[in-house]
Structures are given as structure tokens and as C-alpha cells.
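> Scrolling down, you'll hit the structures one after another.
Derivation of every value follows stated rules applied to the coordinates shown; laboratory data play no part. Treat the numbers as computed from the prediction; the structure is a model and nothing was measured. Cβ atoms are built from the backbone, for glycine too; each structure is taken alone.
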Structure 1
Amino acid sequence: MQTILGANGQIGEELARELKRNYTSDIRIVSRNAKKVNETDTLFSADLSDREKAIEAVKGSEIAYFTLGLPMDTDLWERQFLTIMKNVIEACKINGTKLVFFDNTYMYPQNNEILTEQTRFAPVGRKGIVRKQMADMLLEEMKAGTIDDAVICRAPEFYGPGKTQSITNTLIFNAIKDGKKLKVPLRDDKIRSLIWTPDASRATALIGNTPDAYGQTWHLPVDSHKMNYKEFIALVSQVYGKEFRYSVIPKLAFSIGSLFSKNAKELKELLPRYQYDNLFDDSKFRKRFPEFQVTAYRLGIEQIKKEQQKAK
């Protein structure tokens, strides 16, 4: 059996579909209010901040995928994420279960540095510190050999269909859906590394089911065609057959907005990354898995357009 912890977000749902397609029908879905993705899924509703529930959630699993996300609330992250991470690691150790940790890039330095699996952690802001602590916790267990098999799958910012939540989806694709003007944070001339969420889930399933991938960190694959937001929105305009105008939101506007909006306040510490090129190196994955087909930006945008048209 393979278990998905935090299975009802976009990554978890796509992961459940991919596991069913290519690996196993014996899938356990774990979340606070677990819902089936595939008809054959089994459900386990649990709060993973409860150690005993975490142990029970993982019991009998060959592989557990940690894809759980929390709302963009720094106080909540600091209260819960480390406890949940500790409980999941303990649950996997007790049950002899392999652990696949789906991670983000918040702990990396926010500058023009090329980001590889060896990049040092230098978080900017409280959320970045929490993500660093979570990754460090697992890396220390892996280094000490106290967990049998674990692997980290790290993804940059998302874009994608369905429930995908990201700054890019919010300011570009959700704006299109709502008939609003598109927005870009800080700069439109800096390269963005965006991962198509179904690709992130497919790659995570592949790594989880590749025995020699464990004991390492992997950067998940992105489109090799590097784009800035100006070029990305031009491509969006081509696909939609309509020229979309956009505005670049200056840092001052975010600072003022953070005084009145909790969402703007939570977003503020993530802004430094938009001042620089985001150079996410996925060459290790591409070398190890040369047959993996990465979704090109155009194809991803076309799929989002079709989904929006179907929803009208």
C-alpha cells in the first residue's frame, strides 16, 4: 500500500491519479476530511499533529508521501508544521515505511544564484525558516541512518489546473477567469521557474517508486525554456487569442496593502524572489530520468484555457 498524507490538495490529488495509473491500486488517502480521488482509494481522516493518529495513518504502508500543505498563515506554520513533520518521521520509522517528502524552495537564498540540490539554506522570513527546519529535520535523520528510506522532492513555484494555488495562478489565470487585469509582482523582466503541478506529482510518484532514488534530494523538472513574466503573459495571450494587459505591482504597494490585508501581509516575505532571476536547476532529475516528458508552457496554458472554457 502507498499512502498520501495531505491528499486533497492539487499535488496530492494528481499524485493519487498517477499512482493509480502506473503503480498501484492500493492507495490510502489521509487528510483531515479525506475524500476519494480514485474509486479504489481507502480513506483515513486524521489530524497529523496527533502523534498516535500519524502512526495509525502510516501503518501498513510501503511508501508514505508527505504532500500536506497548510494555509498561508505564518503563525499556523510555526505552531503545526514542525510537529507534523516530527510525527510523520516517527510514524515512518515505527512502521518501517519509506518517506517521500514533497518540499518547496522557501529555504533557499532569494537572489540570482543557480539553485541546485546542494544549494545552502538561507531563508528569508519566518515561513522560509519553518521550511528550512522541516527539511533539516529529515536530512538529519537520513544522515544518521535512523530512518530506513527517505527522499526529498523539491519543486519551485506552481502553475497548473484544478486546485493549483500559487502567486502565478492567482495573479494571472484567476484574473483571466474573473475578467480582471493581470498583475505581476515587482518585476516582469526576471526569469521564473514554474512547475506544472501534474508534472510535479508524476515526478514525485516516479521518484517514490525508484529504489535507488532514496537517500537524496531531487529537484523536480520544469520546462527548459526559461521565461520572464513579460514573455509568459505574451505566450498566454497567444494561446487565448487575446492580448492581455498587466500591471507590475511595486514593493510599496505590497507594503501598504500588508497594513490592511492579511493575505498581502503573508505574501510580503516571499517578494524578494521576484526581484531576481529564479534559476532552478533540474539537471540531476533529467539525467537520471531521461524518458520523463515535461509539459511545455504552451501545453500547460492550453489545458488551463480549456478547463476555464469548460467551466463557463
Structure 2
Amino acid sequence: MARATGARMQSTQRFGFLVGLAAYLIWGSLPLYIRAMRHILPQELLAHRVIWSVPAALILIAVARNWNDVRLAFRWKTLRWLLISSVLIGSNWAMYIWAVNADRTLEASLGYYINPLVNVLFGMVLFAERLRPAQWVAVGIAVVGVAVMASALGQVPWVALFLCFTFGIYAVIRKKVVIDSRAGFFAEVVVLVPFALGWLAWFAGQPDGRLMGEGGMDVPLLMAAGPITAVPLILFALAAKRLRLSTIGMMQYIGPTLQFLIAVLVFHETFGPTHAIAFGCIWAALVVFTVDSLVGEARARRLARSAGPA
């Protein structure tokens, strides 16, 4: 019996790891898709990303058969928070699309590297969570990294900060709203659809306007923006239910690392000594933060075992 239970747990964890890996690989390779659509206006691509996310989300909800959560999502008590989160995630998408097409993918990856540390700060400010000494050290090193990056750019790395703070606040709201991730995502894109359709209708009426890009392969590629957005979210949700928090925490660096590699090796964005120092600080901060998290989780497990029945 114990052997069968252990085998099931291993199988569940293996599945969770694979779907989590797939989610982060999709997120990490997203710059390649955006750059392939560079001939499409950023706001045009954003509009299609919102519109085609609706049928993709509906399919995922239908597969899971969780329509009850959809009804809960549209109750005002929940919807008022999802209205805010929809603005945050929409603006985050818009900035990311613009950054990739403006040759600032490197800075965008920096934002997602910083994000876990910003989440720690939000936990301290909003949820009265106490930071351990190692976490303070990690945050301090990250601040130095951002300052060095500002020196390299000649200005505050506002793209990175905008991305990490909008996503960080988005995560705080989604933590507050107890709703299935698919239903919440569906409500968010439904809120954004009227604006996306309105802008697209206006753009189509302009002398050089259009509805589906330049036709041809643009049509399926624009329609694919919905699944590309929705699928990794559901894969991540499946992984989060099956993996330890520490495992998810380690895997979240796959996305920005892929973005970083694409920016440097594929897009050939500038990466000089100052950039190396800045990213080195961020990576060092993440190492300190991750090791401290792993040690803290191991200590919590030991305490839980010692408190259990003899």
C-alpha cells in the first residue's frame, strides 16, 4: 500500500513538474512570438491577445467544468477586484509587447527577475509579513543591481520596474480574490474585450487600418495569441497544485532566463560590463533569497514532524 501511494505521489509530482516546465517555457519564449509579429502595431497585437483569450479561456473552463466559479467571478464582490487586476494585467501585456519590439527585452527580463523580491516587499507592507535577515540582504543586493542598471541605461530602468510592480500588485489582488485561476482570467479578459473591440473597430476604419493584420499567416498567428496567453496559465495552475512551493519558486526563474538568453543571443541586444554587474547583483540576490526560502521550508517541515504524533 505504501509503495503504491509513493508511486502515485511520484507520478503526480512528475506530471506537475512537466506541466510547470511547459508553462515557463512558453512564457520564456514569448519574445520570439512577439518579434515575429513586429510588423503588427503593439496595440493591435494587444487587442487580438485580449479578444482571442476569451474563446481560449472558455474552452479551458469547459474542460474543467467549473462554470460555478465563472458565476462567482461576475459577482460584484469579486468582480470589483478583477476590474483592477484586468487593468494591471492589460497594461503589463502592453508594456511587454512594446518593450520586446523596442529592443528592450533584456530590461523586461530584469523586471521578471526582480518580481519575486517585490512580492516579498508587498508581503511585508500589505500582509505584515516579517522579513528574515537573509531576505533583507537579498532585497538590498537587488536595489544595488537596479541602481547599476540605471547607470548603464542612463535612466531609471522604468520598463523593468513597471513590469515587476504591475505584476506584483496583480498577484496581490489575485491572492485576495479566492477564485479559480481560469474563471478569474476569463472575467479579466471579458472586462477588457469592449476596449479591445472598440479600438480594433476604430483602427479598421482608418485609411491604413485592418482587422487581421496583413492577412495570410497573420490570421492564425493573431488567433494564436489567445491560447499562447491562456494555456500557460492553466498549466501553471495544474503544477501549483502538485508541487511544493519551493519547487515552483525555483522554476519561476526559467521564464526570465529564457528571455535574457533570447535578448542577448537571438536579438543581439547590448550586454556590456555594466549590464553584467547589474544582472550579477540580481542573480546573487535571487540565490540568497532562494537558499533562505529552501532552508526556511526545510525547517518548517522538521518542526511539523516534531510536533506530530509520536
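> Using helix-only ellipticity at 222 nm (-39500 (n - 2.57) for each DSSP H run of 4 or more, over all residues; to 500) as the calculated read-out, with -12000 as its value, let me know the right label among 1, 2. If you can, show how the numbers build up before the last one.
Numbers: 1: -12000; 2: -28000.
Source structure for this number: 1.
> Relative contact order in percent (Cα under 8 Å, 6 or more apart) computed as 18: which structure among 1, 2? List each step's numbers first, then the result.
Values: 1: 18; 2: 40.
That value comes from structure 1.
> Turning to a different aspect of this structure: From 1, 2, which structure was FRET efficiency 1/(1 + (r/R0)^6) of positions 45 and 213 (r between Cβ atoms, R0 = 30 Å, to 0.05) = 0.50 calculated on?
On the way: 1: 0.50; 2: 1.00.
Of the options listed, only 1 reproduces it.
> Now for a separate question. Any idea which of 1, 2 comes out highest on volume of the Cα convex hull per residue in Å³?
Values: 1: 131; 2: 169.
For this comparison of volume of the Cα convex hull per residue in Å³, the top structure is 2.
> Please state which of the structures 1, 2 yields 5.0 when distance in nm of label points 7 Å out along Cα→Cβ at positions 61 and 133 is computed from it.
Values: 1: 2.3; 2: 5.0.
Working through the options, I get structure 2.
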